[in-house]
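Q: The next part holds the structures, each set out as C-alpha cells.
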Structure I
C-alpha cells in the first residue's frame, strides 16, 4: 500500500517511531513532517498547512496516518478526503500535565477529540495512555455548559486500540554489561518540566553529600533556552558529569547508553518511554517510578527491585544499585531480553497488519 504519514512534530519519540516504521514496514510510507517546535501552533495550524501542501495528491494514497499534534478533522474537511485514516496518539491534551501557573487551553483537547472522531482507528502507544484518556474524556466533555456531545465518547473508544511502539535495536549491537568501577547514572529523557529533573538532581545532590561515588551522563533533547535545573547541576556536580547535552549522532547515543549502569526516571508524564526501553535493552539497570506506563513496560518480576514508590524510596534504591551495580549482570540480561518484545522485527508486521485491516474495513463500508 501507499501510505501518507502526517507528522507535525518530527522530533523525539515522534521521529523515532516514524523513522522506524518507514524502515521496517512492507508498505511504502511517505513522510510529511514539520520540525519539532511551536507545538501549540502545530495543533492550531498543521492541518491547514498540510491541506494546502497535499490537496492535489492525497487521493493517490491508500491510507493516511496523522499524529496527535494536528487537527485531522480540519485536514480531511479542507482537502475533501474520505479515505481510510488512522489517528496515532503519542500523547493527548486532555491528560498532559501543565506547568505551574499554566491554566491550559481546552481547545487543544478538542483538537484531539474531533481528530479521534473522524479517524477509522485511534492508536494509543500504551494501555496506560489509553486508560487515562478514557477516564478523562467524560470529565472533559462535561465542561461544556450545554448541548454536550455525549455520543462522541462511546464512538471514540469503540474505534481505539493499544499498540506499543517499535525500537530499532539492530543498530545497538549485542548488549553487554558495562565494566565501570565507578557507577554511571544516565539521564536520557527530554529536558522538560514533566520529567521532573529537579527531583532527579535533588536526590543526586543528597547522594553526593553522603560521599557516594558516581558519574553522570546528561543527554536528551532540550527545547529550553535556559534549562535552570541542568545549568545548576553542571555547576554542582562538576567533574562527575561525563556528558552534558544532547548528542546528534546515533552511534554516540548508543555508546553512552552502553557505558551507563543505571537509568533513572522521575517523570510525571510518560506514555511509552523510548529512552528507558532503549537503555534497558542496552543492559542499563532501570530505576523508575511505580506509575505512568512503567509498570506496563517493565515486567512484573522486576517491579519490586526497579520501581520506586516515592522520593525516599528512589534514594534508598539508588544507593543499593550504586553499591551493587557490578553484581547485577543477571538482572541486566533478563531485563534486556524482556525489551526484545518491542523490536521492530516484531512490531513492524503487527502495524502492517493493522494498516491493512483499516483499509479493508473502510473499503468494505
Structure II
C-alpha cells in the first residue's frame, strides 16, 4: 500500500504516512463531527483539542465540516509530524490550527496553567485511557464535551476483573451484555473522576463498534449527584435476569424473581454508570443536522441511539432468550412488536443486531418470544 496516496473522508483529503489510520472507525469520526456541529450551532463557538491526532484526519474534519474556530492538533509521536503538518496545511486560515508534540497529560495540564479551555476534547487513545481520566477535566470548558476511546476490550468487558478494578475502580463480570457494561464502565469512571473535582458528566452518546468503545459526555460545573446514576448491576446466573441494587442494601442483594425462602445471590458488576446511554434531544439534533453535513448514512444508527437511550442498563441477546426458553431464537422485530402490544417499551440496540433492549422482565420477554415465534 502506498502510504503517500491521497485519501478522502468527508470533506478531508489526507495522507497517512506512517501514522495509524483505521478506515473502519469512520462511523465514530462521523458522529464526532455531527456532535461538534450541533454544539457550535447551540453555543456559537467551537474550540477543539485533538489530543492524539495521528495523521490529523479528525482535526481536519472538525475544521472543515463542524466549523471549528480553532483546532489544537497534538500527537506525541515525532515521526508523524511531517505528515500531520502536510495534512493540516489544507486549512486556509493558519490561525485555525495549532500543532504540538506533547503527551496528552502535558497538554491537559498546560491548559490548566494557562486557563485555556476547550469545547471539545477528542481523546482517541490506543488501549486503555485510564491514565487520562483525571487530568482531562483540566482542559474542558463548562458545558464542553469529552469524546473518549478505549480499545482495551478484554479489560473492560469482564475478562480481567482485577485489571478493570485497578485501572477504572470497577469490578467487571462476564455475562450476556458485557459490551454495554464496558461503555457504562467508561462513563462511570469519567463520572467518578468528575465528581471528585466538583463536576458532573452526562452522556451525549455511547458507541460500541467492533473492538472500539467510544463515549461522548458533556461536562458541567453542577453539584454532582453521583449516587443517582452510578452503582451496581446484578445478574442472576440461575434465571438470567438483571436488577439494580441500591448502595444502601448491597449486602442483601438477591434476585427478586425467586422465592424469599430460597434466595439466589446475584453476581454484581460495578460500580458503573446506570443512567441513560445517550441524550435523546442531542441525538435528535444530530439527526436533524446529518443531511446538511452529507452524513445521512448515520441516521439509522442515531435513531437506534434515540430509541434505546433511557431503557434499563442491560439488554437481552436473542440467543440467550432462546437458550433460557428452550425454544428457537425469536425474530427480533416480531418480538419487539409483541412486547409493545403488551404495553412494554422495546427496541433494537446498536450493541448487537441479535439483541433487544426493553423494560419488560426477562420472564415476560421469554414467554413473549415463545408465543411470537409460533
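Q: When you work out FRET efficiency 1/(1 + (r/R0)^6) of positions 21 and 245 (r between Cβ atoms, R0 = 25 Å, to 0.05) for each of the structures I, II, which one comes out largest? Before the final figure, lay out the partial values.
A: Details: I: 0.35; II: 0.05.
When FRET efficiency 1/(1 + (r/R0)^6) of positions 21 and 245 (r between Cβ atoms, R0 = 25 Å, to 0.05) is calculated for I, II, structure I comes out on top.
Q: Shifting gears a bit: For which of the structures I, II does the calculation of helix-only ellipticity at 222 nm (-39500 (n - 2.57) for each DSSP H run of 4 or more, over all residues; to 500) return -10000?
A: Values: I: -14000; II: -10000.
Of the options listed, only II reproduces it.
Q: Please state which of the structures I, II yields 0.75 when FRET efficiency 1/(1 + (r/R0)^6) of positions 277 and 333 (r between Cβ atoms, R0 = 25 Å, to 0.05) is computed from it. Can you show the working numbers first?
A: Numbers: I: 0.95; II: 0.75.
Considering all the candidates, the number was obtained from II.
Q: Ok, one more. In terms of distance in nm of label points 7 Å out along Cα→Cβ at positions 5 and 29, which of structures I, II is highest?
A: On the way: I: 0.3; II: 1.6.
Structure II comes out on top.
Q: For structures I, II, calculate relative contact order in percent (Cα under 8 Å, 6 or more apart) and state which one comes out highest. Mind showing how you got there, number by number?
A: On the way: I: 17; II: 11.
Top value of relative contact order in percent (Cα under 8 Å, 6 or more apart), among I, II, belongs to structure I.
Q: Hey, FRET efficiency 1/(1 + (r/R0)^6) of positions 61 and 349 (r between Cβ atoms, R0 = 25 Å, to 0.05) derived from one of I, II reads 0.75; which structure? Spell out each step's value before the answer.
A: Values: I: 0.75; II: 0.40.
Matching structure: I.
Q: If you don't mind, another one. Where is mean count of other Cβ atoms within 10 Å over residues 253-260 largest, in which of I, II?
A: Numbers: I: 19.2; II: 14.0.
By mean count of other Cβ atoms within 10 Å over residues 253-260, the leading structure of I, II is I.
Bear in mind that the values in this text are calculations on the coordinates, not laboratory data. Because the structure is a prediction, the values reported are computed rather than measured. Cβ atoms are built from the backbone, for glycine too; each structure is taken alone.
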